[in-house]
Structure P
Amino acid sequence: MPRIQGHPIPALFPEGGAVSVMLFGEAPGPRGADQSGIPFWGDGAGITVYRVLAAMGRADVPDAAWEDWDGARFKALGLVPQLHGTALSNAYPACPTKDGDHFHAPSNRDLLAPANLARLSAELARAAEGRTSPLRVVAFGKRAEWVLGRLSGAPAFDLHALPHPSAQGLLQGAPGKGKGLKLEDLRTAWQAQLCSLLSQGVVPTAGEPPHPTLC
């Protein structure tokens, strides 16, 4: 049986309230969103994202999730995050694979397919509902930034870009591709950048964050 399911993963929105920031990754990961059905939920890079969201009061994450960050486990246990003022999605909706077992980055053709562009525009329109100013959008990685920068027909949005929060993405995005730098230092700096982008707006308090020192 193929390891990668390859089902489209819908964007995750708050249950209520306005959205001030929407985050886009590249594509669902094979261990995380492809298994859990929720963006970033169980992905190796996703734990970095959810730690920041939890610290900023933008996500309620079940305590049990931190014990073993794995999408299949989350789905089996019914563990799901709750978002506040934030929406999550990916530049490409399904985990890309050629053989059912290995991830490969989505191609330009994949990203620019009319159906994918229509999906991205519809998700951005939903996130922007009721806003009088442009939605703030953060793209993780060059692929997500590239396709979002080519959208037409979507509501106006303010696009920001960060390196992809995977180890490879953080190293490639660092000066000298991270030579001589510690991965944990790069991850800490990335989290601080995301905290800064997320802090540009009023967010409802969601209780005591489990990682208050991140931001």
Structure Q
Amino acid sequence: MIVPSRLPHLADDEIHLWPMRLASCNENAGHAVLPWLGAYLGVSPADLRLGHGPFGKPALEGEHSRLSFSWSHTGEVALLGVAWELPELGVDIERDRPRPRLLDIAGRYFAVGETAWLAAQPPEDRQAAFLRLWTAKEAVLKAHGQGLSYGLHRVGFTWSGGPAASGFEGELAPASRWSLAEPAIGPGLHAHVAWSDAQRARRVLLPGGGEPLARMPV
């Protein structure tokens, strides 16, 4: 997706989400993201310096570090989230494709109660439920920065029309400090954005299309 000639104003209480298609599924994340970040900052992508947090999470350095971002892709479809001064911001996107061993995957990586809940779902609903749960977990872990190595089972969810936090362990606790939104990205796609901000409430918007999403405390 080509960066629009003029991006909308990003308010201090907003998170902007941009679904996009990559030129190829192997496109370098920095190559695709930097033009968007530069457009928000009003600078050339060449002026930006990317660094990494203690667990490898990418972040802008120096005078441009006020712009926070998170990036995820599944095949040729990607999702970029941007916000001002929101280091704990994470997005995740997954394509709806057959996963015949999803209960085995859940049994290996999810909490015991989550796996039992998935196994009790009708077979025709199980895959979508798995992907909605997976993207919620990954969005939180990407926001934290450590990713999957932290442990998917340590980010606990129950189900109330969608994933709802039931107990986070370790540095992620308490679950009440996190917010979660599930944007409607497009058919056959599942995505979540997660963030933690003790200073202000945030609104999630899809400036390129779709309806604004209200902040949903988890």
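Observations on the structure shown:
- Computed over structures P, Q, relative contact order in percent (Cα under 8 Å, 6 or more apart) reaches its largest value in P.
- At a computed 67 (volume of the Cα convex hull per residue in Å³, for residues 90-137 alone), which of P, Q: Q
- When mean count of other Cβ atoms within 10 Å over residues 58-65 is worked out for each of P, Q, structure P gives the greatest result.
- Each of structures P, Q was scored by distance in nm of label points 7 Å out along Cα→Cβ at positions 18 and 114; the highest score is held by P.
- Among P, Q, structure where Rg and Dmax of the Cα atoms in Å as derived comes to 16.3, 48: P
- Computed 3.6 for distance in nm of label points 7 Å out along Cα→Cβ at positions 98 and 170 - originating structure among P, Q: Q
The numbers here are math on the coordinates, done by the rules we state, and not lab data. Quick caveat, the model's predicted, so the values are computed rather than measured. Cβ atoms are built from the backbone, for glycine too; each structure is taken alone.
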